[in-house]
1. For which of 1, 2, 3 does helix-only ellipticity at 222 nm (-39500 (n - 2.57) for each DSSP H run of 4 or more, over all residues; to 500), calculated from the coordinates, equal -10500?
2. From which structure (1, 2, 3) was Rg and Dmax of the Cα atoms in Å, for residues 73-168 alone calculated, if the value obtained is 12.2, 37?
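All of the numbers you see were taken from the coordinates with simple rules; none came from a lab. On a predicted model such as this, the values are computed, not experimentally measured, just so you know.
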Structure 1
Amino acid sequence: MRKFTTTLLAGALAFTAFAGAAYAENPMVGGAAMYADKNIVENAVNSKDHTTLVAAVQAAGLVETLSGPGPFTVFAPTNEAFAALPAGTVDTLLKPENKDQLVKILTCHVIGAKAMAADVMKMVKDDGGAHKAKTVGGCELTLKDEGGKVTVTDENGNVANVTIADVEQSNGVIHVIDKVLLPKM
């Protein structure tokens with residue numbers, strides 16, 4: 001009986017190790033676990049680094065959209081990225097009369113496909129060093145590989161660095177960035 005139990009336990013551990021390899025655990029974001037079986041909004045609300053983004057998504061009326069089936073790739077600016085905008089910008093954008101402008105800015109952070117960092121790197125390489133991507137908001141982003149890390153350049157030439165890549169969601173993927181991407185206005 002002892003040998004059978006040991007064999008069964010070893011088999012269970014091997015299966016667990018295999019299952020762990022098949023499903024890599026998501027990185028923590030903003031001190032919170034991110035779950036691949038939850039959608040973008042369900043995960044984002046738990047990140048202490050994305051409270052401004054969540055407030056903006058709510059003010060823009062995009063909660064339902066980003067909770068939908070996707071797939072989406074979201075370049076998610078941190079609170080620090082929003083704080084780096086000129087003083088008063090975020091407060092102004094969150095006002096109801098500026099909803100259209102807020103929607104435009106936020107949807108310029110969303111691509112209507114799931115693109116993991118390895119996919120982005122392949123597209124960048126295949127395109128000779130820079131890949132152009134259209135966003136849901138109609139903006140054009142330029143994706144590049146800078147020393148093995150993805151960078152995202154908006155239409156104004158602002159460059160955001162992906163600081164945490166490949167946060168899988170049930171409806172896509174989030175890449176945390178250190179700047180707010182802005183459309184040409």
Structure 2
Amino acid sequence: MKIYTKTGDNGTTALIGGKRVPKYHERIEAYGTVDELISYLALIRDHDIPTQYKDELLHIQDKLMIMASILAADDPEKDYKLPVLQQADIEFLEQSIDNMDNILPMLTSFVLPGGHMASSFCHVARNICRKTERIVIHLAEKYEIPDLIIRYLNRLSDYLFVLGRIILFEKKINETHWKPRI
């Protein structure tokens with residue numbers, strides 16, 4: 001099987017189910033942004049961080065691939081054999097957040113990204129996650145989108161924020177707290 005099909009040379013692509021849409025279609029934008037997020041999580045995994053976080057990120061990448069496949073389906077009423085997100089996937093994120101939060105000092109101000117490349121990539125990924133969430137919420141106004149997708153993205157952005165903090169904490173790098181000048 002060749003990687004190129006030439007079927008997209010006219011500016012269209014196929015959704016799961018076969019329907020062809022322009023490459024700027026809102027479903028393509030949604031799952032394309034999920035794919036962007038998956039790639040940024042790979043950048044975090046490729047850093048010198050504890051194996052536990054690498055494993056969690058790999059698990060999350062798998063869930064995001066599930067999400068992308070759901071978003072790429074042209075008709076949720078059809079009986080596609082697609083993987084599904086589950087409430088347990090959100091609970092996994094919440095448990096991971098709680099585990100990290102139990103170690104971290106209490107947050108008393110806004111934190112500015114930076115201090116270590118892996119932590120900074122967490123913040124970039126968090127922003128892409130929020131962008132993905134906005135796109136999917138907009139998509140849900142027009143199409144039936146499982147509620148778990150939006151909830152998962154919301155929780156994932158929290159996870160990425162806390163992961164950025166714990167990376168700095170474990171490397172004994174001080175966070176940069178934002179001090180507004182009022």
Structure 3
Amino acid sequence: MTYKIIRSKRKTLGIEVNSDGVTVRAPMKISDREIEKFVSEHILWIEKNLKKIKARQTALADIKPLSDEELDDLVSSAKKLIPERVEIYAQKIGVRYGRITIRKQRSKWGSCSSKGNLNFNCLLMLAPLSVIDSVVVHELCHLKEMNHSERFYAEVLKAYPDYYQQNKWLKENGPKLMARLKKG
């Protein structure tokens with residue numbers, strides 16, 4: 001089994017499995033032998049997750065990418081709809097925000113900067129409105145809590161009680177939507 005090792009000031013060993021392969025995150029002073037033992041103890045978990053990733057990649061391989069024109073239409077639609085949704089929920093949550101930017105992103109649905117600027121993925125336009133709203137609320141709640149703590153999720157649920165159901169939809173269907181972006 002090949003894997004990449006990244007050493008840092010962390011205190012424990014950890015394993016990441018993704019489409020790029022296997023990465024072991026290790027404390028600076030731990031020996032290569034201890035890392036090898038840790039990996040061998042987790043080999044079944046690693047193999048199971050590598051198979052899942054391969055199956056997901058195979059399932060997504062046949063998805064037709066959006067044309068430039070289709071993407072531009074999504075961006076245009078998002079620039080109309082998402083600011084309206086942000087305004088509605090910002091008032092409900094009681095926060096003020098900065099700029100709203102719509103992007104063609106491969107990995108994120110939204111983000112919130114420390115300056116209060118909000119970014120949203122144009123591919124959200126392929127999701128139900130309830131899912132779009134859940135992402136909007138998630139990002140706006142970062143203006144109160146710039147983390148993913150219990151307090152943060154309490155704010156999210158106060159503004160959008162159905163959040164977890166919509167987030168589940170996005171986790172299940174999101175990879176298919178992200179696969180619609182052209183590679184490269």
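1. Only one of 1, 2, 3 returns -10500 for helix-only ellipticity at 222 nm (-39500 (n - 2.57) for each DSSP H run of 4 or more, over all residues; to 500), namely 1.
2. On the way: 1: 14.1, 43; 2: 15.8, 49; 3: 12.2, 37.
Here the read-out was taken from 3.
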